[in-house]
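Just below sit the structures, each encoded as structure tokens.
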Structure P
Amino acid sequence: MINKIKQKIKPGSFLRHVLTVASGTVIAQAITVFVSPIITRMYTPSDMGVLASFTAIVAIFGVIAAGRYELAIVLPETDKVSNAVFFAGLIFALVFGLVITVGTIVFNKPLVSLLKLQGDAASWSYLLGFFVFLTGTELLLKRLAIRNRHFKVIASTQVTQQISGNGIKIGWGYFSPGTFGLFIATLFSTLSRIVRLAMDEIKKLIVRENRPSWTDIKQSAIRYKKFPMVSCWEGLLNAASVQLPVILFTMLFSPAIAGYYSLSHRILSMPMSLIGSSVANVFLERAAKTKDDDAELGRITLELYKKLLLIGSLIMSFVTFYGDKLLPFVFGGQWVEAGRFAQLISLTLVFQFAISPISTIFTIKEDLVGAFIWQLFLFLSRISIILFFFFGLKSVMKILMLYTIISCIFYILFAFKIFAMAKIGLKKPLKAIIKYSCSIYIIQFLITYLLKRIF
């Protein structure tokens, strides 16, 4: 048994790389969990809502900032071609960031009104394009680190981000709490991630034998033109379907409501997304090598899906039944509403967590059109629910409940599509959902029922 475990975690193994990246995740999460109750007592829900609206727009545009060329970095056989793809994405990010900057200058008043920015926060709208450029640069550097198997660098980057960002939030909030301190912390957190990644990856970029020419960059941009032409739309819709609720809650209700949603979604999705991204980074590198072996690709995809369902259900089921008491206890009495939001959001995150890492199969198979169609369906269904039912229900909780149901159904159907691409029938993933998610939630329900009867 011990020898079998040692074999699985030997240097260069899939599990070893996952554990390496996950170690940074664990430390980063420990920092976040420790400081979040302090931060939420320094800043109001409205402060957090204003920042959430701004960062939501950055996230939406940031995901396509590099033209999605970062997804193609792991595909070329040679480092020279891979580096050419990197520079093609960097040029795209620079141009795109400048376009966003011009747009924010021209349409500054509508943007400030949309996000309900006031005082110092209004001036930050001019830096939207700069933030988008930084996001694109970070995506490119991270994918380059994956290709170069620098998983330790990715792990340390997560720790650097949490220390710099949360440290500034607490320090600034102690003397002058408000949105300005939150924006400063966000800026330095982003810069710290980029600097840490660049310290290692730039070495391989400037080596003479791997240094691409302008012709190489142009040819690579053309070779992988599907990524900016097709995958950009898929990425944009994916980011928009996740981030637009924050913007819409700000527009339709108030920054405070957006703050409740943002905190609950961020706190719950942070450990899930970081663990998921740690797994996804390693899965992408491993799956890219087995893309022509359907049996092996299907095996590792199904096994990963089962493990993620188990982990996600164990963590999120606790939030589903106790979130309304847990969040206000941890973050303060002003966040009671966020606890109710968390109960519903946790259901969606179970299936999103399980599907996110293995969804890179669309990239590996270069089925960018298929990914776009699925993300379009998710985007339209989610946004239509918020807009349509706002005028009929006028209730945030009812809208969020319908939003959760539609999202869960989508992620289950999306899983079936991915397993079909991996040459696996529907029976195995459906069995995994019943075995892990359904059984865990039933057990958690019975435990909750018994506790209520007893106490």
Structure Q
Amino acid sequence: MVRAQGTASVFARRRAAVLDAIGDAVAIFPSAPVFLRNNDVEHEYRQDSDLYWLTGFDEPRSVCVLDGRARTFTLFVRPRDATRETWDGSRAGVDGACSVFGADDAFAIEQWPERLPDFLARRRLYYRLGRDRTFDDRILSSLDAARSRARLGLAYPVEIVDPSTVVHEMRRRKDETEVAAMRRAAAITGDAHVAAMRMARAGRFEHEVEGLLRNVFRSGGAARCAYQPIVAGGRNATVLHYRKNAAELIPGSLLLIDAGCEYGFYASDVTRTFPVSGRFSTAQREVYELVLEAQMAAIAAAGPGKTVDEVHAAAVEVLTAGLHRLGVLSRDAEPDAYRRFYMHRTSHYLGMDVHDVGAYFVDGAARPLDPGVVITVEPGLYFGDDPSVPEAYRGIGVRIEDDVLVTDAGHDVLTAAIPKTVTDVELLTAS
């Protein structure tokens, strides 16, 4: 739980900004639901990003209510329960919701249904429908009850607005606190990738490498993986979302690792590809250097006023020219022929969520990047067993990914310390 007063002030500023934005309205943010993994065992719990961004509160079965007219912050939480806390760990409780997390008022979550109608005496409600149908039903039922009170002269919501129009736009640009967390996530992730390059050898298994990654993440203070790691050796690297991580590493093959940790609720997202035998073959090196050239061009294209589309176009231009040069594409190939071998986009927003929030387009036009926005830059090439591909390149999959902060002056690669030149990778994997 967040207890430091300095950190608490960050959450208070965020809530104040949201209260300013919603005006004479109420905004409701429920916690992420708890899911069972099997029988009575739960999946690892991770708080809803919006609720955490506003409050720092990480417990399940909670609701944040922001009242723009009264300018108040109310939390509904699990009450203290000595028996349950013996089994599941300590709770902040109603008192802690106020004293630690800064709520103006707090109630036990069991009181939520009866108190909800009191919060609906506003003409506009900010609530995100469609994510939790059970919670939606409670909101809609109370909304119907609030309508019935109109004959008594009481107001009720005539508009329901997705709060992402406010909160997600604020989350899109990272402040100094957020950037610091992302730098730490990047550093821990870098340690893990370097350790994996040193450890991975022919004869080991992908799951052994995954175990090392997870160990370094947790040893470095990260709460969890930011996403399921991809540890893909040989032809497995041509499967974009390969997740089995069970195969033996074959001599002379490449290993693609797409893995990042989450630190302080902020994600890192990094991919490196390297030879398990310590040296690239000629064909592997040609493909790798082409992807690296495309990535460097894409990073160079990232900056304030640029768009994610422009970053992608810079990567595609280099990749297309290189595919012609390698003889993978003929000179008369269609302009989009590269998509057979590069199927995804080059960038996405990064932050509390791996694919972070915020609009990519405004009024139908690609949105310029602003200082404080963090994106990934991750071109790749994936050659399966396509008979049209020269045999030397078949079965090669390469992706190189870094996390890039847009700055006033241009950009800052948060993951720049993680080796990726051919020389540096070979030196590290052969050590």
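No value in this document is a laboratory result; all are computed from the given coordinates. None of these values were measured; they are calculated from a predicted model. Cβ atoms are built from the backbone, for glycine too; each structure is taken alone.
The maximum of percent of Cα pairs over 20 Å apart, for residues 207-382 alone over structures P, Q, that is, the highest value, falls on P.
Comparing P, Q, where is Kirkwood radius over Cα pairs in Å highest? Mind showing how you got there, number by number?
Working: P: 22.9; Q: 23.8.
Largest one: structure Q.
Supply the structure label, taken from P, Q, corresponding to helix-only ellipticity at 222 nm (-39500 (n - 2.57) for each DSSP H run of 4 or more, over all residues; to 500) with the calculated value -28000. Computing helix-only ellipticity at 222 nm (-39500 (n - 2.57) for each DSSP H run of 4 or more, over all residues; to 500) on every structure in P, Q gives -28000 only for P. State the single structure among P, Q that was used to calculate mean count of other Cβ atoms within 10 Å over residues 87-94, giving 15.2. That value comes from structure Q.
Structures compared: P, Q; top value of FRET efficiency 1/(1 + (r/R0)^6) of positions 287 and 343 (r between Cβ atoms, R0 = 30 Å, to 0.05), i.e. the largest, recorded for Q.
Quick check: 13 is what I get for relative contact order in percent (Cα under 8 Å, 6 or more apart), calculated from one of P, Q. Which structure matches? Walk me through the numbers before you get to the answer.
Values: P: 21; Q: 13.
For relative contact order in percent (Cα under 8 Å, 6 or more apart), the value 13 is produced by structure Q.
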